[in-house]
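What follows is a set of structures for review.
What follows draws every value from the coordinates through simple rules; no lab data is involved. Keep in mind it's a predicted model, so treat the numbers as computed, not measured. Cβ atoms are built from the backbone, for glycine too; each structure is taken alone.
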Structure I
Amino acid sequence: MRDIVMVAGMGKSGVSAAELILNIGGRVLLYDSNETLDPETVLSKFDEENVKNIHVKLGRLTEDDIRDIRVCVMSPGISLETDFIKLLLAHRIQLWSEIQLAYFVAKGRLMAITGTNGKTTTTALLGAIMQRKYENCFVAGNIGIPYTQIALHTNDKSVTVLEVSSFQLETIIDFKPNVSAILNITPDHLNRHHTFENYSAIKKEICMNQTAQDYCILNYDDEQLREFGDSGECKAKVVFFSIKNKLKEGVYVEDNKVYYSSPSKTIEVLSLDNVQLLGKHNHENICAAVAMAFVEGVEIEDIREACYEFKAVEHRVEFVKEKYGVRYYNDSKATNPDAAIQGLNAMPGPTILIAGGYDKQSEYDEWAKLFKGKLKYLVLIGSTRDKIAECAKKYGFNNIMYAETLQEAVRVCDSYADRGDYVLLSPACASWGMFDNYEQRGDIFKSCVQAL
């Protein structure tokens, strides 16, 4: 790759993609539409020897800028409807996601996970399992480390476990995991994908290049994924998992135990009584990870031990503190209503819920139906608070309070919680507007709780 490659976006993903291109001998046009950025600050992120091969362009992109460009690597946060993208497409410039670029370079086995909810936990758990089989195991993607950052460290004997978002799947070309998984598909990111049908189709693209030599792990309890697996549209070998149905083939839960079943035998893998993950949604995550590890040839004993030792991922139903008999949980990664439903259902007692944030055009009805009889109080923050409050009242829940900041919300919860209650931050919304990301929101929540 010795041509000039355009990289759109100067955040963590864009910088990592540019560094990979430079490290394999390419040159980079680094572009961002934000003309207020300082080029010197941008260039300071790169090794001095690579700077001579970078040209920084800010603001409006012109035809002259892209005259020698054939490929543009997209940062995930950039919508395909952005004006400069139309210019690129008009000049037949191929759009690559960051994971497509990394795949172009990386070696070894690849296991990729997508879905609306549970991706991070499943990716981290599968990574912990695969470390018992592979000496070189990399865990990357949406979980926090860009795939481009580790691509050159992979080799023919390594395995990469990758968390993949719909934003990244929009612009793949020949990206092909050896083992893929779609955990579930529920409405999310409709402000970007517009319709659930579009969003769903993009999620399924994780397996579009797979063949009969590969595996695709699907949630049998998700009707759409069950139909997808049975339709023959997926060319990989389909393996289902379920926490509700006993399967003749696949991974399932019965009597709180996880089994792997094939036409010739059924094997007990583990007891859910011995895992440290809270909630039925995490039982789904465990089943998905077990199925992926099993088809990759990991020994049952290694799968079992890794699952028993694994603890909750930060910001996903993460226990923070107990004070005077009140237990506080951080579920900041619940950025959509379906994830928030899972977080709420994981609470075993009366709950005070902190929710609200940036509006992704989500609908809150199914979540709000759970409030009455489950919640003591609902404390709302962010731009969606009126919308959520109205929805909650529609289903008969009226114990609603507003807070201007997350710090204020935590103080309100501390005042109203009684011994035996649970306080849960599970926003059902993105963090933007009040926070840089869900991690910052979760960290601030934990700091506030620790200060009580």
Structure II
Amino acid sequence: MQFIQDLMPSLRLSKWAPTVIRKHLLKKETETIASLCAMMMASDGEYSSLLLAERILNAYESLDAHGRLQFFSLLHTEYDIDVAAIRSTVKDYERNPDAANLLRVTGAAEPGRQELLRRINLTPGGTRRLVKMREHLLAAMRDKPELKKIDTDFHHLFNAWFNRGFLLIEPIDWTTPAHILEKIIAYEAVHEIENWSELRSRLQPADRYCYGFFHPSMEDEPLVFLEVALTDQVPRGIGEILQRDPEVEAPENPSCAIFYSISTCHRGLAGVSFGNFLIKQVATSLKLRFPQLKTFATISPAPGFRSWLEAQARVEERIAALIDKFDAEADADMRDELEKLAASYFLEQKNSDHEPLDPVSRFHLKNGAILERINILGNPSDKGMARSLGLMVNYVYDLSRVEENHEEYVRNNRVISGSQVKKALSR
């Protein structure tokens, strides 16, 4: 990782540093963030850009919510594309479609804020700080949807900077440095880790594995991490993984690899997809290490299920009664009714893009998984009941069919499902 980090632009600039730095760069940081950005765009030197980038980020990080909104408004208005310039360069290209005119067209079509963000990224730690900036932007967009244009630029740049080719997969275990293990506890988004003892139970046993993706400019911050359990069968509930009796020995020849938690660690990287690469790479790696593994599956939450049920309950009294009465002691009829509703939720209900309503389902299906089984009361904890009436789902990754399933889903919005789910729908 250090070798790759040594190649990053932010660590190469010192050899070009001039002996005398321009006087305006030695001033106290009294300029506004707007003037600093203008100076950055006018700068023609990498070293001066490096110093200005640091000052822009320092100025930004001193802003309150209102100040950040003003900064985003500045990016929105002052650093947008120049429509007249695009028209002019396109006309030139129509008359003479050579490489030079093509370069002018593409340059004119790029908003100035993309170049500004690239230059800000030059400073050490710039990538991490820009990820935080985008987190603020995403929050501001709730009230100011016109800022979506700025997010388009962030998303474009982050997709390039966090390209799969730059990411490093690293195993995370009980011997991993403590400052990274602390991040695992803090970022676990699916099944909360309450203390170090609980973390140890997920990392130290011989049948438990954890892997993370890291980026060279954020080497002590996992971007996403995946927790895996090796088992003899596909679990019907998360308790089979998290509440296993410590006296029970790990299976000698496990046949299943269960992905029971995948957590993304930075809200500012929303929409930058690398979790799918991590799952596929971990599955391939485990298959090489344990050739006897036959099944790669998840035990996944259904975070949108209860809210969908509650929406249906407003027009159907029987569903309202089911929600009100359903608990861990529910009888077989109530469980069957809930399973049928869940099958409809996963197979029939679509959003405006004609995709399944459930975000976890969209993630796994888009990655080529099969919706294999619905598990009633797979998570009867308070959180599980509040989120989905305890419902959990098994998605199966058949490595020989992943690409085929992915294409079928992306092209035709088809949900590939197992017989149990289809049977539940037809009850």
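When helix-only ellipticity at 222 nm (-39500 (n - 2.57) for each DSSP H run of 4 or more, over all residues; to 500) is computed for each of I, II, the one that comes out at -9000 is I.
When distance in nm of label points 7 Å out along Cα→Cβ at positions 38 and 366 is computed for each of I, II, which one produces 4.1? Computed on structure II. Tell me which structure, out of I, II, gives 14.0 once mean count of other Cβ atoms within 10 Å over residues 158-165 is calculated. Comparing all candidates, it corresponds to II. Highest-scoring entry among I, II, by mean projected area of the Cα convex hull in nm², for residues 286-325 alone, is II. Structures I, II were shown, and mean count of other Cβ atoms within 10 Å over residues 222-229 at 24.0 was computed from II. 2.5 is what came out when distance in nm of label points 7 Å out along Cα→Cβ at positions 150 and 182 was calculated for one structure; which of I, II is it? Answer by label: I.
For which of I, II does distance in nm of label points 7 Å out along Cα→Cβ at positions 134 and 302, calculated from the coordinates, equal 3.2? Structure II accounts for this read-out. Tell me which structure, out of I, II, gives 25.5, 81 once Rg and Dmax of the Cα atoms in Å is calculated. It was calculated from structure II.
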